Structure P
């Protein structure tokens, strides 16, 4: 069985068979700008200039438990994950996870989720994705890594001033993720 390893490049990094996650930092700017073109703007508007991206880094650094990380496949940036915790006492975190190729990002997302659940005392991760065709592959990704459909919020996402779309709400509890890892990615399971 493949073992999970600490990658040599920096603190907080994990790697399994060429898939790795690492802290978001300024050195990632060029790679993130390149992969941002593949992310549907309905899901997440990755800043398109180095200045805007630097401001995003700065803003994320001010938020507790945001854990912004870049996901790499064989050394190439292919994803961005971060969290937002509105109230620490609830131990729920809103997850933003975007990938240039969500069809093949299961283990990358699972690595991030493992790091989130075992770095912080979170009870639940959840996400709201627009119910539009361009987001379908990201919804499918989350379902493949154990998220459950929790419902739909009608007209919840404002894509622009005149266009509101429904949001698919997906969530996963810590115990559900642990069970998913044990069955699907045993190298990520922490008994």
Structure Q
């Protein structure tokens, strides 16, 4: 069986690739795209391969289900992800907001580890510049995270799929054009 879905850079090939791109100094757009793919891939794998109780976790965290702690305890795989749902419980958030918070918490965990790796390796020269890059990266992830949260909240038991980047860009462009007024007053 394949390895568990983890958030530890040393044990997760998925998230290690994000660090490798960052360490190589790749453009932020490429790193951003990889982070988005990692989030989609992680949630898809958790639901499809591990039977991750996404619906139960969301309902419990939103306050309409049982105890979040009980659901987390039943998670044999993906427990680190499940614990983020537990942190969001009892806050009165919608399912979509809970998922967005969980995605942001996952990114925070990974980005913190990237910073630590950079410090240990000695590649980190200017901490403030590094922090600015990660802050900008996180800000650029908010729209795709909201899109992912919406998809998962609509049907939590279905593995989520990411649209190809070019198709998503066309859809976003069409929405922007449709929302613009054609009549000038």
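Values in this text are rule-based calculations from the coordinates and carry no lab data. Computed from a predicted model, the values in this text were never measured in an experiment. Cβ atoms are built from the backbone, for glycine too; each structure is taken alone.
Identify the structure, out of P, Q, from whose coordinates Rg and Dmax of the Cα atoms in Å, for residues 19-82 alone was calculated to give 11.1, 30.
Of the structures listed, the value fits P.
Comparing distance in nm of label points 7 Å out along Cα→Cβ at positions 51 and 67 across P, Q, which structure shows the greatest value? Please report the intermediate quantities before stating the final value.
Details: P: 3.4; Q: 2.2.
Top value of distance in nm of label points 7 Å out along Cα→Cβ at positions 51 and 67 goes to structure P.
Work out percent of Cα pairs over 29 Å apart for each of structures P, Q, then name the structure with the largest result.
Working: P: 17; Q: 28.
If we compare percent of Cα pairs over 29 Å apart over P, Q, the biggest value is for Q.
Given a computed value of 25 for relative contact order in percent (Cα under 8 Å, 6 or more apart), which structure among P, Q does it belong to?
Details: P: 17; Q: 25.
Comparing all candidates, it corresponds to Q.
Which structure, out of P, Q, was helix-only ellipticity at 222 nm (-39500 (n - 2.57) for each DSSP H run of 4 or more, over all residues; to 500) derived from, given a value of -8500?
Answer for the origin of the read-out: P.
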